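**Q** Below, each structure is written out as structure tokens.
Each value in this text was obtained by applying a stated rule to the coordinates, not by laboratory testing. Predicted model, so just to flag it, every value in this text is computed and none were measured. Cβ atoms are built from the backbone, for glycine too; each structure is taken alone.
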Structure P
Amino acid sequence: MEKDCGMWINILSHKLMKRMNADLQTLGLTGVQSRLIHFVLTKSAAGPVFQRDVEAAFGLSRSTVTGILQLMEKNGLILRESAENDGRLKSLVLTEKAVCLHEQVGEYLRRNEARLIQGLSDEQLAQFLETAARMSANLD
């Protein structure tokens, strides 16, 4: 077996992304849209979420986020509502359609995770997670 860890990590990453993108495509979503829905859903529990929050969290430019949000608004995934204390700010609110899609994406993630670890013992899985965490720390 090839001992190039970086190559194997890259192969796994590519296969996971390919499978997830195929699943998301059946829902009419992109990977970024899926992650943005998850971000807004989790962060909105603590208060309103604004475009600048998305820009900071995702490391994307203002124009890129504007384009993503405009498409999501057009597709009925989000609404922009004026903030109570500043009408110039628009908070991002998920539609019911987006919440339903988020649940389906979660199911796809669970199914892919189950397939990924299929045939591994608990000990093998624990060893992999420990090794992956150590490798990640080595790169910090």
Structure Q
Amino acid sequence: MKITSGIKRTVATIDEHHSVLDAAKLMTENYIGSVVVTSHSQIVGIFTERELMMRVVGKDRDPDTVRIRDVMHTDQLKISPDATCEEALQLMEEKRCRHLLVFDDDEFIGLISLRDIVVLNLQEKDDLITQLEGYIAAT
């Protein structure tokens, strides 16, 4: 199954000069686990709950004074909207991440998370079960 239907096309963004506290508040207000980091309207990274815990809280740094640019994940983990769920899961496992930036060539399309992929896989399984039940009932 392709990841297309699971892509979040509206994503929260934050400028790299903002504080970690600003990002944490944005994530809390929107019930999300990541924000896309920008500089001059260009994507320069991603900041997730993992960076918050590992690079700020776990190192006893002050989230109000630490800037996003200093702790964001700069290795932009990109995937095509034509990728399958299996390909996305493989990349997430390989890179040890839970969020991927979706790009169609150089155009940013949105974000997909591990949770989104799990939901897609469950929907696919439910569809298969429904098809099999229909087949069994017809015979």
Structure R
Amino acid sequence: MKYQEGQIGRVFVVNFEHGDDIIKELKALAENKNISSALVVILGALQSGHMVVGPQECTIPPLGLPFTFTDGREVLGIGTLFKGEDKKPSLHMHVAVGREDKVRVGCLRKDAEVYLTIEAVILELNGLRSMRAFNEEMQINLLTFNK
């Protein structure tokens, strides 16, 4: 285990609107407001999205199980945002999406279109020397700490 200690900075409350791509909008907000590190919580509905809902097998590197939906689903999610090696915001968000008795949980990856609205709370994390960097062994981007 590795860790750093920081403080909560600015707090943003965001209302994403029907048709917004929440991933693109979150990254744009982070860039516009110069947010280097944050905790993100979302609540609302998605019209569509692409997710990874687990590994096909527990191997390193993992081979993800893709899941795509286009039927409108309730969503609850939590994620972290850190700058990547390219100095751009990198979002890692896990969500639960549900419709009737069908629920999926996984990592939201792309094309996440808002249905009606999504409310978000973003807590900026200050005092951290962290970033998301590609890990050769795992073949994924992982949180790393700079000294």
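**Q** Among the shown structures P, Q, R, from which was the value -2500 of helix-only ellipticity at 222 nm (-39500 (n - 2.57) for each DSSP H run of 4 or more, over all residues; to 500) calculated? Can you show the working numbers first?
**A** Details: P: -22500; Q: -11500; R: -2500.
This value belongs to structure R.
**Q** Same structure, new question: Of the structures labelled P, Q, R, one was used to calculate distance in nm of label points 7 Å out along Cα→Cβ at positions 20 and 116, giving 2.6. Name it. Intermediate values should be presented prior to the final figure.
**A** Working: P: 0.7; Q: 2.6; R: 1.6.
The read-out comes from structure Q.
**Q** Comparing relative contact order in percent (Cα under 8 Å, 6 or more apart) across structures P, Q, R, which is largest? If you can, show how the numbers build up before the last one.
**A** Values: P: 21; Q: 28; R: 36.
Of structures P, Q, R, the maximum of relative contact order in percent (Cα under 8 Å, 6 or more apart) occurs in R.
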